[in-house]
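There are structures below to look over.
We did not get these values from a lab; they are worked out from the coordinates using the rules stated. Please read all numbers here as calculations on a predicted model, not as lab measurements. Cβ atoms are built from the backbone, for glycine too; each structure is taken alone.
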Structure I
Amino acid sequence: MNRRRTATTTVTAAALAALLLPLSLTATGTAAAAGAPSAGAPSAGAPAASESRRTALELPRPTGRFPVGQETLHLVDRGRTDPWAGSGPRELMVTMRYPAQRGTGGPVRYLTREEARLLLADRELDGVIPVETLAGTAAHSRSQARPAAGRYPLIVLSPGFSVHRSTLTSLAEELASRGYVVASVDHAYESVGTAFPGGRVLECLACEKTEAGTPMREVSDNRARDVSFLLDRLTGRHPAWRHAGLIDTSRIAMAGHSIGGASALAAMAADPRVRAGINMDGGLATPAPGTGLGGRPFMLLGAQDGGPGGNPSWDRDWPRLDGWKRWITFADSGHFTFSDFPALAEQLGLPDPEAPLPGARSVELTRRYVAAFFDQHLKGKLQPLLDGPSPEAPEARFHTP
């Protein structure tokens with residue numbers, strides 16, 4: 001399968017939506033290799049798109065009481081050779097978001113122009129959607145904002161395969177606004193384009209290798225090692241981040257989308273510092289240990305077809321989750337429901353017919369259930385939302401296989 005080929009050479013509205021709801025390896029890389037639910041194919045009868053689509057895009061505002069600060073870290077693990085390049089140390093780009101003081105800091109960029117250009121080119125949409133439309137998506141964090149005093153739980157976020165860490169910005173901003181420090185990670189050579197220092201933009205060598213047969217478990221296992229290194233650099237004696245004192249090192253958790261969600265389980269299995277985890281619609285490429293997770297909580301949050309029988313790896317590992325656990329799916333949702341993409345596609349007038357859950361509602365539900373999980377397990381605030389079906393969220397289906 002050639003990840004860079006769309007189903008048709010004719011640019012349709014559905015093909016444009018393929019930028020915001022990627023339908024090839026970004027969705028199916030973990031699906032094909034590890035049983036993840038995948039998005040549907042574009043409909044053949046979609047109306048033709050126009051190059052005049054220049055809608056200004058804006059992410060939904062976070063709902064918590066704190067403004068959100070943002071800083072970027074470049075981390076280098078000189079003890080590991082990069083597994084995809086085969087040479088040089090392993091590198092990470094990390095966006096730190098944190099509760100901030102109101103009225104401080106400056107604007108942030110969603111993507112650099114080159115990152116946006118590579119994403120558009122990867123979907124064969126360069127010249128159709130202007131680079132600046134995607135790159136200039138308005139977020140609500142403030143660069144270099146002064147932190148709000150206090151100590152906060154840390155949540156690591158890992159994105160889907162081949163997509164940039166920015167794709168989880170709406171979720172990251174929500175969590176930070178609710179009193180968490182959030183570290184969103186780009187794992188080197190695992191996106192179609194991520195800017196690194198020195199003018200470098202690293203492209204997806206891992207995509208080429210997995211297409212050639214490298215198991216997706218290599219991705220999730222390597223990401224688990226990345227997370228342990230990240231925690232060392234954020235919580236060690238000489239932390240890499242100047243505001244590391246904000247982090248309550250006794251309350252650390254992880255969530256991820258697609259292979260990033262699989263990596264949350266892998267990281268918990270490898271590192272006891274990760275106290276809780278969420279997998280958002282990712283096939284579990286790294287199986288849960290047969291001995292369990294030491295009673296630590298884990299939640300499976302899936303698309304509409306991700307219930308029992310829809311994802312073999314979830315069926316396999318559900319009995320091995322030996323702590324508090326939930327298996328929840330959202331009706332009318334798709335693989336990328338848990339990212340920023342549905343909200344952006346909705347603003348462009350390009351909803352996904354295979355996942356009709358409205359974009360704004362996708363963000364709202366994702367934020368609500370993820371925040372409830374972390375509020376309960378990191379802050380000790382019981383969340384009735386997680387006990388079963390709720391009239392406030394009729395889309396949520398609870399599964400107890």
Structure II
Amino acid sequence: MNQRTDVVVPGLGLGGEYVAGALAEAGLDVVGVEAGPVGGMCPYWACVPSKMMVRAGCLLAEAGSVPVLAGGAAVTADSAKVSGRIRDEATDNWVDRVAADRLAAEGVTLVRGTGRLAGPHRVTVGDSTIDARRGVVPATGTQPRLPPVPGLMGTPYWTDRDAMATGKPPTSMIVLGGGAVGVEAAQVFARSRCVVTVIEGQDRSLAREEPEVGDLAEQALRTDGVRVLTGVRAGQIAHDGTTFTVRLGDGGETLHAERLLAATGRHADLSALGVETVGLHLTAAEVPADGRVRVTEGLWAIGDLTGRGAFTHVSMYQAEMAVRNIPVQSGPEAEVGATSAGPSGGEVLYGLNVAVHAEAPVDRLPDMIYTYPTFRRTVGAALGALR
């Protein structure tokens with residue numbers, strides 16, 4: 001079956017969903033293609049549920065400080081409350097009816113299935129072909145990158161999806177990978193009374209960030225009782241039906257745990273997207289979109305598969321550029337930024353985002369008045385150290 005439309009959006013994570021809805025409301029004929037839940041990873045397994053778990057863990061940790069700071073308190077972790085909120089309030093039991101209905105109300109035609117490029121201005125979904133007069137905007141995201149450890153593939157390992165959807169935390173867990181996902185999950189589960197060990201092959205956790213951030217994260221994890229092993233790799237993994245056994249490489253020790261979380265990064269599966277049909281290399285790590293998210297004539301790309309950072313806010317920023325660019329409206333070029341680590345780190349980033357967007361000189365920012373006592377006051381001290 002052949003179909004013609006103005007724009008096809010394969011992949012309806014939050015960025016793709018925004019592109020499809022905004023272009024449809026602007027008067028274009030839009031087809032959105034998605035095999036999973038509309039909304040993608042962020043609302044169902046990543047940003048939203050993970051931050052609900054983080055918030056719960058922070059409350060437990062704060063309550064533990066009451067005897068030192070304010071009096072007496074007895075706290076008992078109840079994972080059922082957290083998982084219940086995630087199921088009922090955040091994910092609607094992992095059903096995307098609300099998001100799908102929202103797209104339909106905006107005028108988007110939703111096609112369930114996996115979209116694959118089939119040349120310029122063309123996408124196939126199963127046996128169907130969709131031709132796009134204006135173009136195609138892939139937003140298909142990334143998949144977990146599994147480490148090539150002998151024995152892993154034959155075990156019931158967890159990915160971040162499994163960890164976020166679990167109703168009850170395990171008694172013990174081994175985390176393969178000390179990146180953002182691994183570090184966050186380790187702290188969340190440790191604060192739920194799970195015995196956690198993190199294995200990171202690099203010399204420090206959060207190896208893609210500034211060294212100070214990784215050091216701070218490891219210090220915080222160890223405070224929560226997490227064992228952090230850096231500069232080591234898993235050499236062999238086994239599962240006996242109840243327990244995971246991980247033997248570290250080079251004759252290292254053997255670890256045991258109820259669960260194993262593989263959190264060693266994500267990658268864009270460009271072969272599944274069919275990028276070779278539009279002149280791109282299957283072996284590339286990402287789709288090479290320019291500052292206005294344009295790849296080639298009639299093809300734009302947004303989100304994780306562009307390699308600009310696996311963050312929802314980056315995807316939404318790129319989505320806005322795509323919406324402006326397809327009807328040929330002017331918009332800003334992409335710009336990058338700053339790093340904040342610690343309590344309320346996301347709120348601290350707001351002022352830094354403004355400074356980057358406004359291209360404010362670093363040597364002027366320390367002269368601002370930073371309200372005391374606030375977390376954002378540390379920004380002034382950090383900027384002053386750059387002088």
* Asked: When FRET efficiency 1/(1 + (r/R0)^6) of positions 199 and 343 (r between Cβ atoms, R0 = 25 Å, to 0.05) is calculated for each of the structures I, II, which structure yields the highest value?
  -> II
* **Label whose coordinates, when mean count of other Cβ atoms within 10 Å over residues 247-254 is calculated, return 20.8 (choices I, II)** => I
* Structure fact -> Value 5.0 of distance in nm of label points 7 Å out along Cα→Cβ at positions 103 and 127 was derived from the coordinates of, among I, II, structure I
* **distance in nm of label points 7 Å out along Cα→Cβ at positions 183 and 327 derived as 3.1 - corresponding label from I, II** => I
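19.4, 59 is what came out when Rg and Dmax of the Cα atoms in Å was calculated for one structure; which of I, II is it?
Label of the originating structure: I.
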